[in-house]
Structure I
Amino acid sequence: MDRKRIREEVIEILANKLHNLPRRGDDDSFDYDSQVLVPTITKDPLDIQEVSMDLEDAFGVNFEDVLPGDPGMETIAKVVDYVEARLLRRAKAATAAADDADD
């Protein structure tokens with residue numbers, strides 16, 4: 001999955017749960033990437049938990065040590081980076097396992 005598609009899906013999931021975030025297409029000039037999730041978009045920790053679970057379900061990744069909105073994952077761009085890195089790591093592991101099976 002390429003970064004553009006990951007970004008679009010992350011934004012869609014966030015906009016569906018966090019109603020302070022405009023949906024894609026409502027405002028073409030809106031800068032999603034730099035939006036700070038906590039406290040700008042939401043102050044409710046329950047919102048973050050729900051968004052995290054939705055992202056985990058959508059992408060099959062786990063937010064083990066840090067949740068969206070926490071230090072290190074404050075912005076939407078950093079959430080996209082995290083998801084992309086997890087997906088790349090999983091793809092590399094799958095490739096390595098396939099290579100080992102061929103040997």
Structure II
Amino acid sequence: MTTNINNKTAEYFIREMDAALDIGDWQSTQEIGIEAARHYPDNGEIYRYAYILATSKVTVSPSDPEKRKNIQASRQWTRENWQKYRRNWVAVKAGELLATAIP
């Protein structure tokens with residue numbers, strides 16, 4: 001078991017994150033995860049928490065006419081078939097059903 005300079009073990013941070021999650025305190029969990037990752041960057045479990053709780057990053061990529069056409073086709077398929085596949089997971093690409101699953 002490794003310990004950082006403040007005598008907080010990796011296991012301590014994990015317990016603290018679990019406790020914060022148990023009460024629904026996402027912000028504290030995220031803050032604890034950031035501190036834990038700073039002290040234990042090679043700990044797999046702490047890395048997993050930090051990754052999952054990291055602030056979302058949004059990127060925008062340029063579109064082209066073909067991509068827009070495919071998205072429109074998928075939206076149209078969804079409008080036409082939503083009742084048939086209600087309460088199912090569906091994978092649709094360019095207006096074509098690729099797969100379905102019941103959650």
Structure III
Amino acid sequence: MKIDIISEKATRRLSPNDKVRMIIERVKGKRILILEERLKPEEQVELIKETMLEIDFKEFNGIEVITFNGEKKGGKITVVAPSDIVEVTREGDFISLAYTVGCTK
């Protein structure tokens with residue numbers, strides 16, 4: 001399991017479709033992504049739509065997505081993780097990642 005922290009600068013140069021593809025490919029590779037940005041509503045819709053098309057229940061069971069809005073301008077992050085390995089939850093001002101392999105959710 002790896003955690004990738006991806007700057008807004010790195011994703012800004014990608015088209016919305018390329019950004020969604022990059023996210024899905026990395027998460028399918030069992031990576032947790034921390035994006036230094038909030039996904040636009042249309043990017044979230046496309047991410048969910050494309051994820052549903054990729055699910056095969058053997059290698060890829062889907063994703064967990066949560067966005068955290070900081071109080072300062074630009075203080076936003078999005079966490080995307082494989083749903084069969086990590087459960088992502090928000091508890092007030094905290095985002096929690098729980099490793100779920102071998103555990104019951």
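Here, each number is a calculation from the coordinates, and none is a lab measurement. Just so it is clear, the structure is predicted and the values come from calculations on it, not from any experiment. Cβ atoms are built from the backbone, for glycine too; each structure is taken alone.
Computing Rg and Dmax of the Cα atoms in Å, for residues 43-82 alone gives 13.0, 41 for which of I, II, III? Before the final figure, lay out each step's value.
Working: I: 9.3, 26; II: 17.7, 48; III: 13.0, 41.
Computed on structure III.
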With relative contact order in percent (Cα under 8 Å, 6 or more apart) derived from the coordinates and found to be 16, which of I, II, III does the value describe?
-> II
Computing Rg/Rh (Cα atoms, Kirkwood Rh) for each of I, II, III, the value 1.24 comes from structure II
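If you work out distance in nm of label points 7 Å out along Cα→Cβ at positions 59 and 91 for I, II, III, which one comes out largest? Present the calculation step by step, with values, prior to reporting the outcome.
Values: I: 1.3; II: 2.2; III: 3.5.
With respect to distance in nm of label points 7 Å out along Cα→Cβ at positions 59 and 91, the highest-scoring structure among I, II, III is III.
Work out which structure the value -9000 belongs to, where helix-only ellipticity at 222 nm (-39500 (n - 2.57) for each DSSP H run of 4 or more, over all residues; to 500) was derived from one of I, II, III. Walk me through the numbers before you get to the answer.
Details: I: -19000; II: -17000; III: -9000.
Value -9000 for helix-only ellipticity at 222 nm (-39500 (n - 2.57) for each DSSP H run of 4 or more, over all residues; to 500) corresponds to III out of I, II, III.
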